[in-house]
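Novice: Once you scroll down, you'll see the structures, which are given as structure tokens.
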Structure I
């Protein structure tokens with residue numbers, strides 16, 4: 001068992017990483033929560049696989065479980081769906097002493113986190129992360145959000161969970177594509193963290209390697225992100241570094257209308273940004289092939305025709321890192337040396353055309 005403790009403000013919680021956690025969910029949750037009502041939120045992909053067994057374990061541990069399933073996909077990350085879930089909690093008489101458990105990937109984690117943070121101004125919240133994206137990134141740090149129209153993650157909260165369970169066994173039921181899109185976040189984190197972690201991702205040569213080393217990759221990524229979150233919970237400083245690849249990536253993800261997964265878009269965003277930062281003298285030239293080799297080794301895309309289109313620039317206006325017309329772009333001066341490069345929105349067309 002690897003345990004990473006995240007301490008922010010007056011709250012601390014554990015992220016537990018082990019491939020047997022799926023067999024003792026009830027006991028793990030009972031270690032941090034007294035018996036109560038639990039809204040167990042999942043989606044139509046994960047539910048048929050794990051909802052019944054998770055419910056059984058929770059009920060055996062003394063919890064009353066309300067299973068709530070939403071359609072799988074980014075479309076469920078909406079104010080409408082969040083409102084429907086909140087209404088369900090109210091209908092079943094949930095109080096401030098009850099809780100929400102997210103059973104799923106990044107979409108479910110974000111959605112359930114929003115619900116928990118808003119219901120009665122906040123009730124207990126636990127994440128059981130079933131995708132690699134959720135395990136290495138979105139389940140840690142307390143950022144929750146839903147989308148509004150064509151704007152990604154525009155309505156949300158900083159709301160820390162009481163516990164996060166990361167079990168690589170859940171990855172066995174992921175398709176290769178779903179697994180690989182999460183690996184993009186691992187590559188991102190390794191580039192931010194430094195040569196040791198970046199060296200580990202350099203040894204991943206295929207999808208089988210990801211599955212074989214998933215626990216070590218998750219532990220490294222979570223340890224790094226936890227340290228960043230503890231130093232900067234509300235993204236006022238160094239937590240912005242975790243957005244490496246995301247500003248450009250989010251824009252093309254939205255324009256792709258479901259044809260690109262989040263991690264695929266981040267992969268493209270990292271490459272597009274780094275190529276241009278090399279051109280303007282911010283990043284070293286050898287960073288481009290180093291990133292490219294790690295991404296293409298497992299089949300991640302590294303470019304898109306959506307980059308630089310008029311619609312692409314329109315999407316940048318609504319990015320959360322747009323501060324009064326200036327984007328805070330995250331670049332790398334070297335591996336393990338991220339920096340913020342302010343760039344006026346008006347200068348982005350010229351910047352994107354710089355290769």
Structure II
């Protein structure tokens with residue numbers, strides 16, 4: 001039994017339910033049988049990866065869904081061996097080099113060079129592949145490499161990526177996924193087609209939730225469910241993935257959803273509640289002892305795999321709601337400084353604790 005977010009994930013471009021103009025542009029790119037390197041960016045839960053896989057389905061057909069996981073071994077300059085998981089199909093690879101920290105350059109150089117230096121041969125002559133039936137002898141003569149969290153790559157890895165794009169552009173196509181383009185170096189942005197995927201509106205998220213509720217025969221106390229679905233969407237900040245998970249959780253908790261109860265649509269994650277309480281503690285008690293307690297909280301959050309940048313962002317917004325409006329600009333400036341340090345350093349706990357100490361000092365002024 002799969003989660004609804006996976007069960008109802010669109011498999012083709014025709015099944016996508018919002019941003020029709022972007023869908024048409026991607027369909028036009030796929031119909032040519034060739035496309036440039038792509039940099040797909042947008043907020044979390046906007047459907048970036050879903051659209052990418054739908055585009056690959058349009059280009060290569062259902063074979064892109066035959067996935068397997070390979071474990072690759074890389075050796076660093078210090079003779080340290082690293083194991084790295086690669087999700088692949090006959091036509092594409094999906095990697096997350098940022099998982100290797102500052103060794104992401106090794107993955108970029110070795111893995112992409114190995115894939116790109118091998119020319120792809122199409123024996124099908126374009127027949128029977130892809131949903132459009134287009135193509136010729138060169139239709140599949142490149143392999144697609146999807147790079148997750150491209151904005152978390154180190155500068156060295158991005159420089160290596162740029163050289164790979166230039167040298168092996170005939171054999172591979174790169175599709176980079178990121179939440180923002182601010183951390184991507186200009187040479188990469190100039191060599192890719194930028195595709196922005198905006199977050200869906202609350203009405204669009206509500207429409208998706210209503211469709212799934214009919215498919216799953218979810219019962220409600222009232223026939224007017226639109227305000228409930230929009231409340232779920234707004235509570236989840238129009239993050240479609242989070243909205244689907246939230247709605248499924250509510251549906252599993254009760255046999256019949258009470259639409260008239262305003263609190264029914266609100267589900268707060270444990271780590272979000274912890275950060276909210278931490279923000280209140282920092283704003284109200286600016287002492288060394290409280291800073292030590294904050295360090296324990298940060299360790300706990302990091303040990304549960306909450307990304308440090310997510311912690312920093314959530315803590316900033318919670319602090320802004322707890323302090324005077326005049327302090328908001330200074331807090332954002334402090335957060336921007338430590339956000340950059342998170343991308344440059346290795347020990348994220350140091351920078352999170354440094355941000356907390358700096359905020360305490362700023363609030364004492």
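Just so it is clear, none of the values below were taken in a lab; they were calculated from the coordinates. In this text, all values refer to a predicted model and were calculated from it rather than measured experimentally. Cβ atoms are built from the backbone, for glycine too; each structure is taken alone.
Novice: Hey, helix-only ellipticity at 222 nm (-39500 (n - 2.57) for each DSSP H run of 4 or more, over all residues; to 500) derived from one of I, II reads -12000; which structure?
Specialist: The value was obtained from structure I.
Novice: Say we calculate distance in nm of label points 7 Å out along Cα→Cβ at positions 201 and 225 for every structure; which of I, II gives the highest result?
Specialist: When distance in nm of label points 7 Å out along Cα→Cβ at positions 201 and 225 is computed for each of I, II, structure II gives the biggest number.
Novice: Another one. 5, 20, 26, 26, 17, 5, 1, 0 is what came out when P(r) over Cα pairs in 10 Å bins from 0, in percent was calculated for one structure; which of I, II is it? Provide the component values of the computation, followed by the final result.
Specialist: Values: I: 5, 26, 35, 23, 9, 2, 0; II: 5, 20, 26, 26, 17, 5, 1, 0.
So the calculation was done on II.
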